[in-house]
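Engineer: These notes open a run of structures that come right after.
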Structure I
């Protein structure tokens with residue numbers, strides 16, 4: 001039996017960690033740890049770098065333990081990061097949703113700002129469902 005390839009840590013800080021999944025996608029695991037100003041932006045910027053580095057278009061976003069985004073974080077992600085990520089090839093985001101309603105509302109603010117961008121988000125209750133959907137999406141951006 002062939003050993004299963006393990007994900008490698010790409011980046012980690014108080015906001016969470018990014019894993020390089022050998023199946024050709026990035027996995028963002030948000031932390032329940034209180035973060036300081038700039039921690040979430042650093043995590044997002046490393047997502048952007050990884051998308052570019054590997055020419056990937058998919059991110060599995062696990063928000064189960066996540067603390068809500070601040071209003072300034074929401075605005076920055078929606079208005080600044082998303083357009084940059086789409087330019088880098090980001091096309092599919094599978095979100096494992098948090099049980100925290102404030103996290104869900106903050107995420108909804110961001111995901112509703114993708115109008116006009118070639119980006120598709122889907123929300124799931126389990127990592128298994130999210131992974132299954134994400135693996136059916138193209139590994140790299142369609143040109």
Structure II
């Protein structure tokens with residue numbers, strides 16, 4: 001497996017996130033890492049608790065937004081920060097896991113608050129050996 005991380009793109013008021021992977025699943029996983037890294041340094045997050053996530057949508061693009069927003073909701077409900085993600089996608093239905101730990105403000109200093117993943121600049125593209133999933137997150 002070739003390591004293809006996440007990255008960011010400029011946006012006037014918010015932050016564009018990009019997940020890159022060899023598959024749609026890997027791109028979604030990297031997009032989630034990008035989003036949580038906007039909020040916290042995910043390298044400091046231990047993977048001690050696992051949360052299951054299930055969602056579906058009309059298409060892959062909407063599924064990306066649904067996945068990211070479901071992760072934000074689970075993080076808020078469970079008072080957690082996530083740093084590791086696993087995804088399976090079949091017919092625009094996603095089953096996945098998020099691993100992380102309870103927020104500890106001494107250990108996990110907050111960078112920015114992400115309020116939601118949006119449909120702004122939402123795009124999934126497939127190039128030779130990679131899939132790129134992107135959207136803008138509202139901060």
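Only the coordinates and a few stated rules stand behind these numbers; no lab work does. Note that the coordinates shown come from a computational prediction; the quantities given were computed from them, not determined experimentally. Cβ atoms are built from the backbone, for glycine too; each structure is taken alone.
Engineer: With volume of the Cα convex hull per residue in Å³ coming out at 99, pick the structure among I, II it was computed from.
Structural biologist: II
Engineer: Using percent of Cα pairs over 11 Å apart, for residues 77-124 alone, single out the structure from I, II with the greatest value.
Structural biologist: With respect to percent of Cα pairs over 11 Å apart, for residues 77-124 alone, the highest-scoring structure among I, II is II.
Engineer: Still on this structure, I have one more. Ranked on distance in nm of label points 7 Å out along Cα→Cβ at positions 37 and 53, which label among I, II comes first with the largest value?
Structural biologist: Comparing I, II, the top value of distance in nm of label points 7 Å out along Cα→Cβ at positions 37 and 53 belongs to I.
Engineer: When relative contact order in percent (Cα under 8 Å, 6 or more apart) is compared over structures I, II, which one is greatest?
Structural biologist: II
Engineer: Given a computed value of 13.8 for mean count of other Cβ atoms within 10 Å over residues 45-52, which structure among I, II does it belong to?
Structural biologist: Corresponding structure: II.
Engineer: When distance in nm of label points 7 Å out along Cα→Cβ at positions 13 and 29 is calculated, the result is 3.5; to which of the structures I, II does this value belong?
Structural biologist: Going label by label, the one that fits is II.
Engineer: Assuming 0.95 is FRET efficiency 1/(1 + (r/R0)^6) of positions 61 and 109 (r between Cβ atoms, R0 = 25 Å, to 0.05) as calculated from a single structure, say which of I, II it is.
Structural biologist: Comparing all candidates, it corresponds to I.
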